[in-house]
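**Student:** For reference, the structures are reproduced in the following blocks.
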Structure I
Amino acid sequence: MKTIAVIGAGTMGTGIALSSALAGYEVVLYDIADGFLQRAYRSVGTMTDKMVERGKLTHKEANDAALRIRTTAHFDHLKTAELVIEAAIEKLETKQELFAKLGEMVGEECLLATNTSSLSISAIASATRRPQRVLGLHFFNPAHVMKLVEIVRGHETTDDVMYRAEGYIKQLGKTPVLAKDTPGFIVNRVARNFYGEAFRLLGDGIATHEQIDRIMKANGFAMGPFELMDLIGIDVNLAVTQSVYDQFFQEPRFRPHLLQQKMVEANLLGKKTGRGFYDYSPKA
């Protein structure tokens, strides 16, 4: 594969695009609005600057990677891609609509991947006439840094598609993990308990969020559950929790917590809004 297309110029899509460009792929980054694309290109510059500062890249490598990313608001510009990775909003109907359009437009050998963190790959694939070429490629935030990627086989995904996807992930210098199409796959199914029990401790008044984070880091975690939710986005975390809860037929151990719902309603979503469990507003 030479050309990768990414749908969605948010945090995840931009990180996936940068990862691909750094590995030498030509990248087409699509979004519906030019403003999103401009912000994504600025984010690429910020991320590569940090990598240069840390000695992870040279200035030339950073510039070359940026030049490999072409942004567009025209959906038909994706037609020449050999792999399309969708990183749009976490709603099944939206993803099915995108995959139905992609299935009619791209070449017969093109792989169609979704970065969904919890939705059914098979349900997404059902919207296209080529479900055998659909799979999950679940990157983790920040996508240009985190090494783990879950490769998720849908009900009809072929061995050839899985093999090619695994080769792509290895080319990025990342670690592929093969997963079955079950709610939350591997990582997010485990993580529901990490977040859920933290919320129960907080909600019952047993400890503050700062105390819980500090204890978890003292026991070897890089970040505590509340710091991690602020980084990911509390709204995103709630959506994944709700999705896993519903797909497991309201299994009590996956139930979302009211505190999280109230924070979403108050638009306290973490770093992206300046406040979540912690305050990220600029200090005077």
Structure II
Amino acid sequence: MNDYIQSMKPRIVAMVLVTAAIGFLLGGPPDHGAWQKLLFCLLGMAAAAGGSAALNNYLERDVDARMDRTRGRALPAGRMEPVAILNFGVLATLGGVSLLVWKVNLLSGFIVLLTAFLYVLVYTPLKRVSWLNTSIGAIPGALPPVAGWAAATGRLDWGAWVLFAILFAWQHPHFYAIAWIYQRQYAAAGFKMLPVVEPDGERMFRHIIGFAILLLGVSVLPAFMGMAGRVYLAGALGLGLFMLIAGIRMARGRTHLESRQLLRASIIYLPCLLVLIALDAGW
């Protein structure tokens, strides 16, 4: 049971649920039965996200065996049969999407199905082909708040795409920091991460700073669109500068110490920003 749970990557599922809930709550004033709808939304997304993660484990079981950080997983360690994870992943993903279509609405189910497709069948194989996998993978990573918004409203407004842009920009410095720390392990596994393709990291460091600046810009948009107020605006500016400074320090130092500091900064940034926007929006 523990191996099944771990194959679903609980930390990633938790982030998916938090961002989806924020999208749902910001979508508009709750109507009758909104909290029940939110519950079904989160249950469906948890199943679909966990199933997609299990399918990712299935497809990457060979390369996971080549990296220290992943060789202890159930499939590369030989504790489970691949077909068991494959069946589990397919059933969980389709079950989650079906629950969303049945109990929430068709649009949210479609977005979650699209997210699973992009994550499992586009991003996962692309990691062995092109360094663009980080940017492509950031698309399904940024869709959960859009799905949450669609679940609440049945439509997609500009606010949903602002949340998408924030998550899309945030993922680049976050995952580039991880890629720099595990550069050698990714190379041994055959993953075409940007610091593997270009070991000097020059372009990666430019991307980190560029996306940190983009993040600072898009993160303040909710304050100008009526989604949040001045408290959020001040907090978003402070957190954005915090991320940008961490990115600049990593680009200058280029050590694992600065990389881990940027990684920690990104982990601090996202929940703080989400709490700010939720509180300032009146939730």
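Rule-based calculations on the coordinates, nothing more; no lab input. Note that the structure is a prediction, hence the values are computed from the model and not measured. Cβ atoms are built from the backbone, for glycine too; each structure is taken alone.
**Student:** Determine which structure produced the value 3.4 for distance in nm of label points 7 Å out along Cα→Cβ at positions 150 and 190, calculated from the coordinates; the candidates are I, II.
**Tutor:** This figure was derived from II.
**Student:** With relative contact order in percent (Cα under 8 Å, 6 or more apart) as the yardstick, tell me which of I, II scores highest.
**Tutor:** II
**Student:** Moving on to the next point. Tell me which of I, II gives 4.1 when you compute distance in nm of label points 7 Å out along Cα→Cβ at positions 70 and 230.
**Tutor:** This value belongs to structure I.
**Student:** Follow-up question, since we're still on this one. Quick check on the output: 3.3 is distance in nm of label points 7 Å out along Cα→Cβ at positions 14 and 214, derived from one of I, II. Which one produced it?
**Tutor:** Structure of origin is I.
**Student:** Of the structures I, II, report the one carrying the highest value of distance in nm of label points 7 Å out along Cα→Cβ at positions 22 and 206.
**Tutor:** I
**Student:** Let me ask something else. Here helix-only ellipticity at 222 nm (-39500 (n - 2.57) for each DSSP H run of 4 or more, over all residues; to 500) has been calculated and equals -14000, so which of I, II was it run on?
**Tutor:** I
**Student:** Taking distance in nm of label points 7 Å out along Cα→Cβ at positions 238 and 254 from the coordinates of each of I, II, which one would give 3.4?
**Tutor:** II
**Student:** Say we calculate distance in nm of label points 7 Å out along Cα→Cβ at positions 94 and 270 for every structure; which of I, II gives the highest result?
**Tutor:** Largest one: structure II.
**Student:** Match the computed value 4.5 of distance in nm of label points 7 Å out along Cα→Cβ at positions 38 and 62 to one of the structures I, II, and report its label.
**Tutor:** Structure of origin is II.
**Student:** Could you tell me which structure in I, II was used to calculate distance in nm of label points 7 Å out along Cα→Cβ at positions 86 and 118 as 1.8?
**Tutor:** This value belongs to structure I.
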